[in-house]
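These notes open a run of structures that come right after.
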Structure I
Amino acid sequence: MNDERIYRRYRELQDYVGWTEADAARVGRAGQLIQSHLPALIDDFYAEIKQHPEADKVFADHAQVERLKVSLRMWLEQLFEGPYDPEYANRRWQVGRRHVDVGLDHIYAHAALARLRRGLARALRAEWPEGDSEFAETLNSLNTLIDLDLAKIEDAYAAEYLDRLQKSERLAAIGQIAAGVAHEIRNPLNVVKTSVYFLLNAKSPPAERVAEHLARISRQVNHANDVITALSSFAKPPAPQLSLISATDCVKGALEHYPAPSTIQVSVDLPGSLPKVRADATQLGIVFGNLIRNACDAMPSGGTLTLSAAQVDNRVEVRVTDTGVGIAPSDLSKITEPLFSTKARGMGLGLAITNAILLKISASLKVTSAIGQGSTFTVQMPIGDED
């Protein structure tokens, strides 16, 4: 967060609590009265920390504590003297960031400031002139200012902690993606490597063997390209080019592009008379291609793939059903999350991409499944209006 925004937020907080120049004047007077008490309050502040191992462990040695005592003295002097300008707001913000740096749990910052607040109130009462009726208002102004400081410290702590957490999560996600890409790319590369080795070293290989290895190389290169395309599509999906299209034609095209293995029987019920939907034909083909491949992967020992479509109210519904292994109930809510996969192989991007494409055309994906019985993925698309 830049300095301008830090100060703007500080001013918003001042306005919210009703901080005025009169408050600043009262706090300034209080500071003059209790100057002699500050060294004792600072010593007490750090002596109490020593009694709490979880708070004390963030301090390296005695020399560090002595440096921090000087910093606390400056903090208190600035608290009373001001001015409460951008530099002041930024210094308070940096205190919160520093708590994250040293690993100090913010509950100790709250507790420590509460102890310091009580000490300041006692010192102010001890020095307050008899007969002066402004003690309550002055103490209220001081407490308001301390609360403003604590709000800035807490704001900075939360922002810095969240920033570091997000960076850590991004690094973890990058690592997970890298591992998935490495796994997905290494396997086809190994196949290509063995085929290239054969082609380079075999003496007078039969033409059919050469053709077989060339076909293997082609398949594996296509597979590697599909992995890269999936990753690129997820990272920066292109804007859909919408037009009125036949959803059933898209399903048929996807089935032709991703034919089921010979061990899987395919049942098709895709009426050509269904209303058209407004979508991107290429992206909708990716949706059905992902669902068909997932269904086939769920039936490694064979089974039945059923593709059906129907009009339900003002929607066209396409169902992709398999008789495969099924999905555990605990996984159903997570299957469209990026990087989540129930497969031994795969990066977990297929259904995330599918869901993202459907959301852009106001469509949805519903899933029902039973372990050992199979799954049904239902794509629900609103009927497209004529231009």
Structure II
Amino acid sequence: MDARPTDNRQTIHHCMLHGLQTGVFPGAVLWVALGGREYFHRAYGVIDGFSREPVSAATLFDLASLTKPLATTLAMMHLVGQGRIALDMPLGRLMPEFEDRPPGKATVEQLLRHQGGWAAYLPLYKTLKAETADARRRELRGRLAAMELVYPPGRQTLYSDLGFMVLDWVVERWAGQALDGLVADHYYSPLKIADLYFPGLGHPVSRQRFAATEDCPWRRRVLQGEVHDENAFAVGGVAGHAGLFGTARAVGRLLKEISAAWRGPTARGIFHGPLVRRFLNHPAPLKRPLGFDCPAVRDSSAGRHFGSDSVGHLGFTGTSFWMDLERDVTVVLLTNRVHPRRSNQRIRRFRPVLHDCIMEALGGFG
């Protein structure tokens, strides 16, 4: 890629405006970095359809499944780096609740690659009986331990929320602290990234700072500042698969540090380069990197131009990031496409168009 790209920011801007005007999302923030430097950062639309408060660069979005790579996977990276666990350790050795059970044969690496054997999703929140979030968390974990697998560990790849709920449990057991505290202490705080955190439940939030998500039929209210995912909500808003909130720049700053560590030693030393490469590299037979995703061979949400070494992830609420590690391009798109209804699927067609537009604007493609 040309190191001095043509300044085509207006092309990117018009693509985002088209997304807004055609109902892809009510509100969004796009952040793009090239060569470790911020190239584009702009807000669009409104945080909800009622107050019509405009989205700003400081708007916090429910990151949904971006929690998996940006919190749970980093927590596992920390535990591996500290030598407390190893990627080839089976779950049954780490957690006595899984000993002598089929799920106990799944290794940490298989769980991170979504090869642990669990179903993709189950609406566990509907049948949890306990009154408090802590008690519901214990109840949910008991069900995970007793659950039948849908395939033997390692035999296939099935993207699974449930596997990352289990990893959240592993983190808490082996770190001696909850997931939200660990990632704050070892990553977000040392990097001085304040706008990336788990708000949880029961804490006052400034609703004006949060993009609204769904008018939830189960909770019978518009969600704003509380996690959209029902299973995460049921256990208090902090879970291995969902619960993280953040701004586009905050996500971008974290990804910038990860990308830099992939290249070599960094001044901050928060991430260890060889370990980052171990997690992000994705040889063809295994396809998925550890805890992250890679572009699909066909019809990728990353579009046509992200290279084979690229990693990223999508979030159900309308969030995503993609990093082309070789070209050092990072794109963070945060939207509230589920507001007011999750039935809005226009973002599926929009994401690849936007990513193609960005890469072509940066130069080297046409």
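Given a computed value of 31, 25, 18 for semi-axes √(5λ) of the Cα gyration tensor in Å, which structure among I, II does it belong to?
Details: I: 67, 28, 18; II: 31, 25, 18.
It traces back to II.
If relative contact order in percent (Cα under 8 Å, 6 or more apart) is calculated from each of I, II, which structure is the one that comes out at 26? Before the final figure, lay out the partial values.
Working: I: 13; II: 26.
Computed on structure II.
When helix-only ellipticity at 222 nm (-39500 (n - 2.57) for each DSSP H run of 4 or more, over all residues; to 500) is calculated, the result is -9000; to which of the structures I, II does this value belong? Don't skip to the end; give the middle numbers.
Numbers: I: -21500; II: -9000.
Only one of I, II returns -9000 for helix-only ellipticity at 222 nm (-39500 (n - 2.57) for each DSSP H run of 4 or more, over all residues; to 500), namely II.
Computing semi-axes √(5λ) of the Cα gyration tensor in Å, for residues 123-162 alone gives 25, 10, 8 for which of I, II? If you can, show how the numbers build up before the last one.
Values: I: 33, 9, 4; II: 25, 10, 8.
Derived from the structure labelled II.
Read the figures in this text as sums done on the coordinates, not as results from a lab. What you see is a predicted model; the values in this text were computed from it and never measured.
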